[in-house]
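Read-outs: derived from the displayed coordinates by stated rules, not from any lab. As the structure is a computational prediction, the values presented were derived from the model and not from experiment. Cβ atoms are built from the backbone, for glycine too; each structure is taken alone.
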Structure I
Amino acid sequence: MLANLLKTGTSCIVGTDSELAVTWHKWWGAAQWAAYLEHMELPVKATSKQALADLVAARGDWLAPSDLADLMLDDPLFALRLLKAANRHLPRHMARDITTPLGVVLALGTTRYSEQIEQAPVIGADNLGFFACEARYTQAARIAQALGNFHHDTDPAELALATLLANAGEIELWAFAPELPQAALDVQRNGGMKRNEDAEIKACGFAFKDLTLLMCEHWQLPPLILQLIRGDQTIRAKLALLAVDMSRHLANGNDDPALANDLEEAARLTGATLTQLLGSLPGLEGVAPPSTGGSVTEPPAS
């Protein structure tokens with residue numbers, strides 16, 4: 001069945017010069033953009049389609065739901081497509097409990113899963129800002145998953161999915177209106193602003209995180225995912241935020257001084273040693289351990 005589905009699909013490309021980029025709506029705020037983007041056909045990466053085809057060719061009837069779930073963590077908008085599909089096909093009381101990639105796959109089944117990826121348009125290869133942005137969040141999701149493995153009271157898969165979608169609004173802007181996030185980047189680089197949110201507000205009039213939260217409500221994402229994206233004082237929410245920060249700092253280079261603080265905070269929250277963290281968290285190859293060299297063995301209460 002999967003092999004047959006992979007023979008069909010759309011070749012539509014969503015590019016940076018798309019008519020959906022609506023450059024004339026610069027007066028829109030987060031609410032207007034959330035309403036506009038809510039009904040957009042979410043694109044996926046061409047590599048996601050190829051990865052599924054490769055899996056089917058290699059595994060055939062032995063293809064496991066866990067293999068399909070793992071693909072979701074490499075493509076935030078594909079993961080979002082599947083969550084939205086689950087909301088459409090399942091009763092609300094069931095969809096609200098789907099908080100992991102594997103849960104999404106099991107809820108939809110392999111046929112609907114494959115239909116979602118094959119029917120999706122493909123993001124244009126020239127949209128470099130999109131790929132840089134989504135790469136940060138896919139890496140953040142993997143970091144969050146690894147951090148979750150160190151904390152006994154946390155589901156690593158839930159943490160990874162919430163982190164993957166932590167700023168899905170920004171990723172959608174890169175897909176459909178890239179001039180907005182590009183303007184924020186330009187303001188940050190030229191104006192010397194350290195905080196992304198300050199640059200976003202100055203350039204676009206709203207913070208991309210506010211857009212993400214509005215869209216999460218429109219999409220009716222599971223309450224737990226929304227809680228982790230919004231952030232609170234729980235260990236899970238702090239780990240999700242830390243993973244996003246760590247990925248952003250890694251994008252500046254492995255010598256970013258903020259990484260030392262990130263590692264010390266990770267040790268404090270999880271109880272892992274710095275050596276364990278450096279050996280387990282993806283993307284930290286070549287990162288020097290903090291000068292303290294210490295560890296935290298008693299994590300705070302959940």
Structure II
Amino acid sequence: MRIGSGDSRVDVYHSHAVCAMLGAGGFDPVQVTFSGREALNTGNQGESADQDPGISAELYLSLLEGQIQLAVQAAESVPANLPEGVILLAVTRREDPRDVLISEDPEIDLENAAREFVIGVSTRSRAALMKHYAPKHRLIPVSESGESGIPELKSGKVDALVLSWTRVKALKFRTVVMKKLNAATFTPAAGQGTVAVLSVEGNSGWKEIRKNLNHEASEYSILCERAFLRTMSGRTRHPAFGLSTTIGDLLSFSGGLISENGSAIWRSEGNNSTIHAEDLGRQIAMEILTMTN
């Protein structure tokens with residue numbers, strides 16, 4: 001069975017982790033690169049993160065054409081609207097979803113009023129949240145793919161980077177400072193901290209694979225967050241963020257939108273039973289969209 005992913009270090013890390021969860025034998029990780037084929041139409045994604053539409057399209061086309069049997073992506077990179085015929089088969093156990101500030105400078109601190117730091121950020125939502133909560137510091141865009149700004153940090157072009165904890169872990173990068181940010185303010189992108197496994201619909205043979213890979217509590221969280229993004233889709237150009245947690249059968253979700261320059265932020269939160277995860281995501285999205293009108 002061929003399991004496809006992008007060809008970055010983080011993508012390869014995720015695909016090998018999924019293969020390990022499935023056990024020995026019969027699983028072949030395959031790296032898919034963007035060939036320039038026309039991207040599949042998945043609509044406006046709600047701008048949760050800077051997704052690579054080329055790699056996503058290539059993965060899904062490879063699935064639909066039978067070149068790979070499963071596709072593996074960081075859940076925050078999966079478009080809110082999947083193309084016809086592609087389904088979210090499983091979601092792995094969620095790791096720490098928070099963003100982390102990393103630096104080689106022991107004095108780095110977002111609340112340090114004595115210095116202006118140059119900070120590399122890779123998504124619109126991170127940049128906007130930094131402008132809102134840490135406006136003193138200067139921001140430089142870095143790529144979300146590949147080395148995720150590590151070369152810029154090593155060369156001194158930036159004093160620090162803000163990345164997801166799971167990305168730092170996958171890159172196996174260690175620095176002097178590694179400070180996890182408060183998710184109540186620096187709320188991560190929807191889906192962050194989990195790996196999504198996708199397949200084509202209509203194959204009953206995936207039941208055993210789903211059983212081995214899927215983490216039920218994490219799946220409820222991701223279903224809520226993806227419903228939030230789908231409801232936002234096409235209705236706003238503001239960067240979105242959202243994080244849900246489960247305790248037993250109770251699901252809590254906090255989501256929001258932020259203006260590109262960080263001057264305005266809209267948040268809402270709520271609770272519901274896990275079986276109504278998608279209803280909760282849609283409800284919070286509609287509340288926030290009402291605030292912005």
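Below is a table of values for the structure above.
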{"item": "Comparison of I, II by mean count of other Cβ atoms within 10 Å over residues 67-74 - largest value held by", "result": "II"}
{"item": "Answer label among I, II for the case where helix-only ellipticity at 222 nm (-39500 (n - 2.57) for each DSSP H run of 4 or more, over all residues; to 500), calculated from the coordinates, equals -19000", "result": "I"}
